[in-house]
Structure I
Amino acid sequence: MNVSLHRRVGAIALTGALALSLAACGSDNPVGEAGTDVDAPGTTETELSGDLAGAGASTQEAAMGAWRAGFQSTYPDVTVAYDPVGSGGGRTQFLNGGVAFAGSDAPLDEDELAQAEERCAGGEVIEIPLYISPIAVIYNLPDVEQLNLSPEVLAGIFNRQITTWDAPEIAADNPDATLPDLPITPVNRSDESGTTENFTEYLAATAGDAWPHEASGDWPVSGGQSAQGTSGVVQTVNGGEGTIGYADASQAGQLGTARIKVGEEWVEYSPEASAAVVAASPRAEGRGEHDIVVELDRTTTEPGTYPLVLVSYSIACAGYEDETQGELVQAFLGYVVSEEGQEAAAGAAGSAPISEELRSDAEAAIEAITAGA
C-alpha cells in the first residue's frame, strides 16, 4: 500500500476548504454532509473507511478540530478521534500500540525511540513538526493591561522566589505600570507535558542562575497550584486574581499575556515571531531519515523573534502491519501537512503555518509510510 499523497491531498484540500468555509458562514455541520458526492480533481479511486485514533498534546486540540473537519468532509466514512491527554500520555499510548499516531510538544527521547523500534513494523518512526505556536505567559491582573517580564524575573516568579506583584524586580521591568500589592500564585501543569518541557527549556536557556532546574516535562518546583492539561491551567488562572501560568497561545482567551525580553526589546507573542525562530533553528542530528526534529534557538536576540515557542510533532510509524491503519495515517497526516490543513489550523488556533521547505520534507516522510507488507 502506498497511495500517492498528492492525489489524496488534492481531494481533501478542495472539499476541506469548502467545509471550513461553510462552517465559517454558520453551517451546523462543521465536518460536512456525510454521503455527499464531491467531484474534485485528484479524487482517489480508493474509498477510505474505518476508525483512526490518536492522542497527545492538548495544545493541538483546537487545530485538531479543524483538521478532523477538513479531512472527514472528504472521507465521511472515516472517524478520527483524538484524546488531548497530554504529550506524555499520547507518547505512552502510541508506544504501547493503543493509538495509531500521537501529538507531542516534545520529540521522543532515546528510551522512547528504542520502544518505537519494537512498536512499529520495520522499526522506524517518523516525527514531523506540524504545529508551531507561541507559548503565552498568561496572567490575571484586571488593572494591569500590559506586563513585561524578563527571563530572570519570569524564572524568579515560577521558582517561587518573587512572591508579590509589586516586587522591585517586576517594577523595574514595568516602570509605567501600577502593580498591586498582591501575592503571586503561579499555576503549572500537573501532568507530564510538552508545554512544560518547552517552557522550562526556555527558562533554563535564558534565565541563568534564576532557574536552577533542567528542562523537563514534569514540573520541577514543589508547592503552588497545578492543573491538568492546557485548559486546566487556563481555567485555574481565570479563576483567581493574581495568578500566572503558561499555555499554548491559542487558548489564552481574554487573559492578559506578558511580553518577554528578547535582546533589548519587549516582544509580544505572534505566529510570525514564533515561525521566525523555527526557521532560524537547526535540525537535530542523529535521527532517522524521516525523523524531523528541530533544535530551537531559545537564546536568539534577533529582533521580531519570540523564542518562547513550542513545536508540536505528529508521531507515527513508518510502517504498519495493518493496511487500513497505515492508509488512514498517511491520508490524515497528508491533509495536516498540506497548505489547506496548515491554514485551517492557523484559523482555528492562531498557529504559524510551516515553511515550504519543511512541508516538502514532511511530505516525503508521509509518502514513505507503508503498510500491510
Structure II
Amino acid sequence: MSFLPELLLIIYISATLINLFFWTRWFSKLAFYPQNSLNDPRPEDGDLVSIVICARNEAQNLEKNLRRFLNQTYRSLEIVLVDDQSTDRSLEVMQNFKESCSTFRIIIIRNASKLYVGKKEALAKGISAANGKIILLTDADCIPANEEWVSQMVKLLNGEVKIVLGYSPYSKEKGFLNKFIRFETVYTAIQYLSFALVGFPYMGVGRNLMYRKKLFDKAGGFDSHLKIASGDDDLFINAVADNNNTAVALSPKSFVYSEPSKNWEKYYTQKARHLTTGSHYKWSDKIKLGFLSGSHLLHYMGGIVLLYINSSTIFVFLLFVLRISVVWYLYRGILNRLEDNSLLKWVPLLDACLVPYYLIFTPSLLIKRKTKKWN
C-alpha cells in the first residue's frame, strides 16, 4: 500500500486546483464586477410590474412588511397577494391593506388542487391573475432594501433579457447559526450569480426574482416539476435561463432581506427540502456543481488524511494556505459587494464548516422526497 500516500496527494492536488479554478476564473467575476455598472439612473415607469407574494399563515409578517412595498419609486406596479389556505389572520390582514390601497389584489385558495405540490399552486394562480407583463417574486417575510428595489430590477430587463436574478440576504442576528446561515447564503449566491455572469445561469432565489410573464407562459409554468415541493424558483430558471436572456442584479438597492431560521432543526428541514431540487437540474449543471462541491470536500478531507499519515506535510500546508488566501481575498470583494463585511474574519472557519455541511446534506441531494409542505 506504499502507493496510497502518492494517490492521496494526487487527489488532494487535483481537488485544490479544480477548486481554485472556480474561484479564480468564475467567482472572481463577482468579486471584481465593475461598480459603475451598478449606478445607472433608475428607469421611468414603463411596463406594469406585478409583485407576487404567496402566504400561508403569515399574518404577523404581512402586517409588519407589506407597507414596505408601497413606497417604491417605480409606481407602475400592483401587488398580488395569494392566501394559500391560511388558518390565521392572513386574509384579514390582506383585506385591510387592500381597503386602504388599490395597489393590492387578493387571490384566495381554499381547496388545494391535487395537481400541485408545495407552493406552486399559489404561485401559478398568482402569476396567472397578474395584470403585469413583468413578474417580481418575493415572500411575506421579506423586506426590500429600499424604495429603489423594483427600479433596480426593472432596469436590467432590456433587449433580450427576460430574467433578472436578485440577491436576498438574511438579516444579521447574534449567534453562530446566524453567521453560518448568512455565510451559506453568500456562498450560494456566489455560485448562481457567478455562473450567470460567465454564461451558465442555472437557478434563482424566489425571495427576489423577476421575469417576463410571457416567458413563464411559454415555458408552461411549473408543469415539468409539479410534484416537487420546492423548485418554483430554481427549477423554473434552470429550464428557461440561458446566456442571452439572463441578467444579475448586484446593486445593494436591489437586495431583499429575509428573516433566518432561529434553530438548527428548522434550518436543516428548510435546507433539506430546498436541496432536493438539485437532483432535477440539467446534467451539465449537476456536473459543474458536483466538481465544485467535490473539490472543496476533497481539498479538506484529503489534506487532513495526508497530515494524519505524515505525508508531504509541508507541501500540503503550503497548498492549503494558497487556497484559503485566494478564497479569503476574493471574499473580501464579494462580501463588500453583498454588504456583509462582518463575515470576512469568519471566512476560514466557515469555509471549513462547509465540509460537514456537504456530508450532512448529501442524502438530500440523492433522495427524492415526497412532501407537500412549503412554508
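Read the figures in this text as sums done on the coordinates, not as results from a lab. None of these values were measured; they are calculated from a predicted model. Cβ atoms are built from the backbone, for glycine too; each structure is taken alone.
Values as computed for the structure displayed
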read-out: Top of I, II by mean count of other Cβ atoms within 10 Å over residues 174-181, largest first; value: II
read-out: Structure with the greatest value (metric distance in nm of label points 7 Å out along Cα→Cβ at positions 70 and 350, set I, II); value: II
read-out: Mean projected area of the Cα convex hull in nm², for residues 182-293 alone - highest-scoring structure of I, II; value: I
read-out: For helix-only ellipticity at 222 nm (-39500 (n - 2.57) for each DSSP H run of 4 or more, over all residues; to 500) computed as -15000, the structure of I, II it came from; value: II
